[in-house]
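Asker: What follows are several structures.
Each value in this text was obtained by applying a stated rule to the coordinates, not by laboratory testing. Not measured: the values here are computed from a predicted model. Cβ atoms are built from the backbone, for glycine too; each structure is taken alone.
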Structure P
Amino acid sequence: MKLSKIHHVAYRCKDAKETVEWYAKFLHMDFQLAFAENFVPSTKAPDPYMHIFLDAGGGNVLAFFELANAPEMGRDPNTPDWVQHIAFEVPELKDLEEAKARLLAGGIDVVGITDHVLFKSIYFFDPNGHRLELALDTSTPELAGRAEAVKWEMLEEWSRTKRAPRHAAWMHAAELTEASA
């Protein structure tokens, strides 16, 4: 079996209405669907929830659950804030710049524009504490080929040593030089 695509990705939210409004305002996502139940269909557990679905573009769907009776949301204290995130692609640099300006004007802290050589991105948090990334593909066939050529060697070395392999150090060489200066 080969999967055809991700149907949707679901996260928890603090407030479904606030989440729909925030994603519409800052990321221009359309509200697609909502349904609510007093019992979980798969487990039959009595656990009221609101399930919302947002159009993330290109047939991709971002969904959220607001849980009426659950304890307050938390996050994994053993995982750094920057690790778990949702990344969305934008088509042009102006889209990245406009999104950053819109977020900053809305009082939202933004990190970046960060140049990852293969793509540029900005990072910020939604009102639920989920880290988001907007990314612009800036790769070329040559750069993509260089990264592709070393992926297995890098993975194998990491698996053995748990230290960052240097096979693709060229992607952040300028940043490392600036940091040591």
Structure Q
Amino acid sequence: MLKKLVLVSSLFIVLLSTACKKINEALTFQLGYTSKITYNPSSSINLPFDLFTSDITTNSETEFSTRNTNKDLIDKITLKELKLTITSPTDQRFDFLSSVEVYIQATDLGELKIAESVNIPESVGNTLTLTVASNDIAPYIKKDKFKLRVKTVTDKTVSRQISVDAASQFEIQAKVL
């Protein structure tokens, strides 16, 4: 009788832990957005200047709905990765940068720093992964659109136009409907 009780209890615990794991997976998911940044030719160096992305449409209501949640049930959204990749010219590297900071903006919300890279080495290639902040940026992603401001300091002149993709990956923690 004791063996049977232990077996049933063990089975119950395994099923319960599996169910909890499935629920936790359903409550956390990733969203990714890509935007374009353009560096125009410039002879100034060691002076900060700002670049702006165009508006990034979030489609958050649709994205949340497909995961059986909505924006009112979002607990937290954090930036997990922000990677800059030069798309043109193909032989260009990020060695012209000294530092870069990225800020998020949305209507009726203040600007918030979300990522940076300082003391960028000369040996950097055409991809730069930034250090991300752990800020909760749910209010920005819940909006219909947001924009990024990229504050840059160069340590070399930029003699040609450089096109960059900014790929961001957000982690959303939400409750299920």
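Asker: State the single structure among P, Q that was used to calculate relative contact order in percent (Cα under 8 Å, 6 or more apart), giving 40.
Answerer: Q
Asker: To test your reading of the models, identify which of P, Q gives -9500 for helix-only ellipticity at 222 nm (-39500 (n - 2.57) for each DSSP H run of 4 or more, over all residues; to 500) when calculated.
Answerer: Here the read-out was taken from P.
Asker: P, Q: which one has distance in nm of label points 7 Å out along Cα→Cβ at positions 51 and 155, as calculated, at 1.8?
Answerer: Traced to structure Q.
Asker: For P(r) over Cα pairs in 10 Å bins from 0, in percent, the calculated result is 8, 26, 33, 21, 10, 1, so let me know which of P, Q that is.
Answerer: Only one of P, Q returns 8, 26, 33, 21, 10, 1 for P(r) over Cα pairs in 10 Å bins from 0, in percent, namely P.
Asker: Comparing P, Q, where is distance in nm of label points 7 Å out along Cα→Cβ at positions 123 and 147 highest?
Answerer: Q
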